[in-house]
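Several structures are given next for inspection.
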Structure I
């Protein structure tokens, strides 16, 4: 397998893993802590509390205090929350 193929395979495996950890279900953004850190629970964030950029930022602030939070989980949360809310997010430098 070539290096490029390996990189694509690793990226795909990571994407699939992140989809299992952070996803939308029944009106909530769910962070599956069992998948993330073997804690037998989920952290459920109501979509109705993520309808504006300000609300999403509030959740980012709250999540950032969690010891189990990783950069990848936070990025996926922001991506899902902004997409669901229709918030146009422009990363710095774009």
Structure II
């Protein structure tokens, strides 16, 4: 995911070629201006290090509670194992990708 995000954010032409090839029908973009807007919005949204936001965790948990109400008192943060992301991040790997 880290390398894929880096590729997406740093290889616009290749990224758009891939996305156009595989997602044109789904996204229904009509011209290059729309594709460029799509790309810029996605780049602005993507974080280099894939830590989940608190809002994302809350949203996923809210959906899970709708499906299984008995988990409503559970701490959703316990479910997230971020040690791999932290290990990669602390190693400096992500920082060197964007250097």
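Just checking, which of I, II has the largest value of FRET efficiency 1/(1 + (r/R0)^6) of positions 11 and 27 (r between Cβ atoms, R0 = 25 Å, to 0.05)? Write down the numbers at each step before the final one.
Values: I: 0.25; II: 0.85.
The maximum falls on structure II.
Hey, distance in nm of label points 7 Å out along Cα→Cβ at positions 51 and 75 derived from one of I, II reads 1.8; which structure?
Details: I: 3.0; II: 1.8.
Only one of I, II returns 1.8 for distance in nm of label points 7 Å out along Cα→Cβ at positions 51 and 75, namely II.
Quick check: 0.65 is what I get for FRET efficiency 1/(1 + (r/R0)^6) of positions 43 and 83 (r between Cβ atoms, R0 = 30 Å, to 0.05), calculated from one of I, II. Which structure matches? Working shown, then result.
Working: I: 0.95; II: 0.65.
Source structure: II.
Quick check: 3.0 is what I get for distance in nm of label points 7 Å out along Cα→Cβ at positions 3 and 67, calculated from one of I, II. Which structure matches? Write down the numbers at each step before the final one.
Values: I: 4.0; II: 3.0.
Comparing all candidates, it corresponds to II.
Out of I, II, which one gives -16500 for helix-only ellipticity at 222 nm (-39500 (n - 2.57) for each DSSP H run of 4 or more, over all residues; to 500) as computed from the coordinates?
Numbers: I: -16500; II: -20500.
Computing helix-only ellipticity at 222 nm (-39500 (n - 2.57) for each DSSP H run of 4 or more, over all residues; to 500) on every structure in I, II gives -16500 only for I.
If semi-axes √(5λ) of the Cα gyration tensor in Å comes out at 24, 18, 12 when worked out from the coordinates, which of I, II was used? Working shown, then result.
On the way: I: 24, 18, 12; II: 31, 22, 9.
Among I, II, the structure yielding 24, 18, 12 for semi-axes √(5λ) of the Cα gyration tensor in Å is I.
With relative contact order in percent (Cα under 8 Å, 6 or more apart) as the yardstick, tell me which of I, II scores highest. Mind dumping the intermediate values first?
On the way: I: 23; II: 34.
The structure with the largest value is II.
Only the coordinates and a few stated rules stand behind these numbers; no lab work does. Since the model is a prediction, treat every value here as computed from it, not as a measurement. Cβ atoms are built from the backbone, for glycine too; each structure is taken alone.
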